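Derivation of every value follows stated rules applied to the coordinates shown; laboratory data play no part. Here the structure is a predicted model, which means the values were calculated and not measured. Cβ atoms are built from the backbone, for glycine too; each structure is taken alone.
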Structure I
Amino acid sequence: MSLKTLILKNHTQLEHSIENIIHHGLELIRSKLYLLNNEKKNLIIEGLLLRECAYWEKFIEIEVVYLVEIDQNKIIREFDLPSNVNLNRRVIKAMLFSNTYKSFHDIERSMSFFKTYIAGNFNLFNDLTKDQLKKTLMLYTLRNYLAHYSEFSEKKLRQEYRNTYGYSKFMQPGKFLTKDAGKHFEGLVHNFSLMSAKMRSSLK
């Protein structure tokens, strides 16, 4: 199987998971079953959001290895290796990730990592739009609050509510995501799919 085929398969798997998450999430939000009160719905929706973030991060880890493998010039120069060396996928993965934990929670901050190791023609992350990056920031602000419940993460979420949506009152993520029949949930999670599609369209 060619590398480009593997890359497209990675995108397809991500997009399929997104479709499932959105389908089940909206079905839950709009359900009239008396057993599913708002509190239960909010908790489940928060869990779906965390799962989709995990899917996205797994997608990026796989994607980066493929994109480095397809053109190895940058990683060879970065590690000062002989120009004629041909690295296999396992070695590339070890070189990229084994020395320290890599977090892709902030995709804008991760851009320098991608730029360091991925050849320009194959750095599909370069083509993501400002709006897509902004929505990812919002989604991960929600995710970080759910992961930590710290004062700092709450402050950041309050700022995003105010600056992005004009909400002056603080809401727990579940309440925000289920608001207006799941409009925010659908829009933020679907953004992962839009980014994937944008990257696919840039693959030469």
Structure II
Amino acid sequence: MDVMIGDSFTKSLKRLIWHQHPVYKFYELFRYKIPMFFENFWFFRKELWSFRSWDYTFNLSLFRRSLEKTVDTIEFYGHEVDESRMKKVQKIKKVIELLNHITSDSYIEMAEKELGEIKHTDLEFEELPDNPGYVKLVDNKSPEESGHNKKVYDRSKQIEEQEWVELFSILKGQDMDEYSKLYNTLTDDKEKGNFWVKWFDGSGMKHWWD
């Protein structure tokens, strides 16, 4: 059997070899890598300026910012078919939203939108009759107000826990073993060819590339 090699393959092979040459490496450094470094530095400038090593929210802020660039690339410059590509965009934007909630710690506000605002009352100092010169802090909330506040706090904690679970569920993605089992039951070639696009829901961080 004769093997024919086209011009495009030869050109691609030469390009790959050239990209490993020291001269190209030197060119690549100044043409692409250094400009990209400064571009990235500017893009992450706010996160880098405020970054501190003692709190996980700073790590999440960097991650969130990187996803903003990734989702923009996939949505507006991606080459993948719209049906699966836009599913990725939707999931990445959801992760960005969840990360914003976590880093801003906005769960109390979210619970208040559901149940009503927390009831605030002025705190007062009351002298202790058995200990002259000493005072105690008195909370003047009614039992109803205290009960309402507890519901808001409990709901905020519940929302936070749910969103953490949702966050890692999206990052992890779907069960690929399930996909393989379902795929192996198909007999029609056309159905097999379209199955991934239909089954895939956009989740799974390892799929977020173009």
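Odds and ends about this structure:
- Ranking I, II by mean count of other Cβ atoms within 10 Å over residues 26-33, the structure that comes out highest: I
- Top of I, II by relative contact order in percent (Cα under 8 Å, 6 or more apart), largest first: I
- Entry that produces 3, 12, 19, 20, 16, 12, 9, 6, 3, 1, 0 once P(r) over Cα pairs in 5 Å bins from 0, in percent, for residues 66-153 alone is calculated, selected from I, II: I
- Which entry (I, II) yields the derived value 0.25 for FRET efficiency 1/(1 + (r/R0)^6) of positions 42 and 146 (r between Cβ atoms, R0 = 41 Å, to 0.05): II
- Per distance in nm of label points 7 Å out along Cα→Cβ at positions 50 and 130, the highest-valued of structures I, II: II
- Structure from which -0.78, -0.88, -0.97, -1.21 was derived, log10 I(q)/I(0) by the Debye sum over Cα atoms at q = 0.10, 0.11, 0.12, 0.16 Å⁻¹, options I, II: II
- Structure from which 1.3 was derived, distance in nm of label points 7 Å out along Cα→Cβ at positions 74 and 90, options I, II: II
- Structure from which 4.7 was derived, distance in nm of label points 7 Å out along Cα→Cβ at positions 98 and 178, options I, II: I
- Read-out helix-only ellipticity at 222 nm (-39500 (n - 2.57) for each DSSP H run of 4 or more, over all residues; to 500), computed value -24000, structure in I, II: I
- Comparison of I, II by distance in nm of label points 7 Å out along Cα→Cβ at positions 122 and 194 - largest value held by: II
- Each of I, II could give mean count of other Cβ atoms within 10 Å over residues 162-169, but the derived value 10.6 comes from I.
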